[in-house]
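What follows are several structures.
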Structure I
Amino acid sequence: MRKDSTRIETNGAVDEAQAALGLARAEVRGSKLDDELADLERGLWVLMAEVATAPRNRTKLAPGVTLVTGEMVEALDRRVHDLEAAGAVPSEFVVPGQSRASAALDLARTAVRRAERLAVALRLDEGSQVVPYLNRLSDLCWLLARSEEQDHLTARGGRVRTRQAKA
């Protein structure tokens, strides 16, 4: 396979997202978020295995090991809804960078979005959960970054600096 193929480009973007999650994880070492980010990184291993597999070998993939499952997508979706219910959704535009961890999560989100765009171009099998997984993961990274900002600023006695949209 050529190094400039969409399949290789997609896995490269996912690899970058995984590295950005690792950077965020290094910033929150020892916290509950540390474990959650490690699980997300492991989920990307599964996703990269599926993306790397030629369509003719798809039947050889193992659900949850080398094949993204609907349950994996649902787990992300539940976490997104939990964070939304906890108030992680800001009411104003966000200027990323309130903390190193939130900035790394925003970086991961952008890499995941790029991987999602590339994965769409792959036109994976109809039953593939790769694109929905990446979509929900990018939303989760966004919300985790916002939650991390809130925690960081609360600990410092400050507030999230935002800018309202101009009409």
Structure II
Amino acid sequence: MPGGMNFVMMGVTVMSSRLRTSRSVIMTLEGFVVFDGEYDQHLIVHRALPPFDSPHFAAGLMDDIRLIFLEPDGPMIGFGEVENGVTVCRHATPDGSTVDIRLQRGGAWELRRYSPAQRLDRTVRGLPDAKDNAGFPERLELIACGGQNYKLVMTLVEAVQMGP
């Protein structure tokens, strides 16, 4: 937020990895919906109140959701092991970006997206959960670099895996 302010919101995301669709709702802790949008081949915004009413916010949010939860678009172009036994898979995306997925021992993972100019754009960290929540990490951190710097920390409340 402007001036480095922090705030706590609740969010619900429903997605299909098979269809590559998602719908996200952001609400206050009291349950007041401030943003409701979905992505199904294109972005549809159902509700957006200030400061969430910018088209850049909606597009960026849905892009971040796809980055965090869906397999990268484009082929895997590299695979190997780096320092401390960390395994890395590199994907080349259609827009010229590169996405590295780093799998660490103990179940933690990190995803790094680089712009077509090979500048770090986003970092996502998934921290493993002691209990099984349909395979989702207990905590996710997204750090955005570049023109809009921000950090998003998500704590899992509940994950439910649904059939096709």
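All of the numbers you see were taken from the coordinates with simple rules; none came from a lab. All values derive from a computational prediction rather than experimental measurement. Cβ atoms are built from the backbone, for glycine too; each structure is taken alone.
If FRET efficiency 1/(1 + (r/R0)^6) of positions 120 and 144 (r between Cβ atoms, R0 = 25 Å, to 0.05) computes to 0.60, which of I, II did it come from?
Comparing all candidates, it corresponds to I.
From which structure (I, II) was helix-only ellipticity at 222 nm (-39500 (n - 2.57) for each DSSP H run of 4 or more, over all residues; to 500) calculated, if the value obtained is -22500?
I
Which structure, out of I, II, was distance in nm of label points 7 Å out along Cα→Cβ at positions 24 and 40 calculated from, if the result is 1.8?
Attributed to the structure labelled II.
Tell me which of I, II gives 13.0 when you compute mean count of other Cβ atoms within 10 Å over residues 80-87. Before the final figure, lay out the partial values.
Working: I: 13.0; II: 9.9.
Only one of I, II returns 13.0 for mean count of other Cβ atoms within 10 Å over residues 80-87, namely I.
If relative contact order in percent (Cα under 8 Å, 6 or more apart) is calculated from each of I, II, which structure is the one that comes out at 31?
The read-out was computed on structure I.
Given that P(r) over Cα pairs in 5 Å bins from 0, in percent, derived from a single structure, equals 2, 7, 15, 20, 22, 17, 10, 5, 1, 0, which label among I, II identifies that structure? Each step should come with its number before you reach the end.
On the way: I: 2, 9, 17, 20, 18, 13, 9, 6, 3, 1, 0, 0; II: 2, 7, 15, 20, 22, 17, 10, 5, 1, 0.
The structure behind it is II.
State the single structure among I, II that was used to calculate distance in nm of label points 7 Å out along Cα→Cβ at positions 32 and 104, giving 3.8.
II
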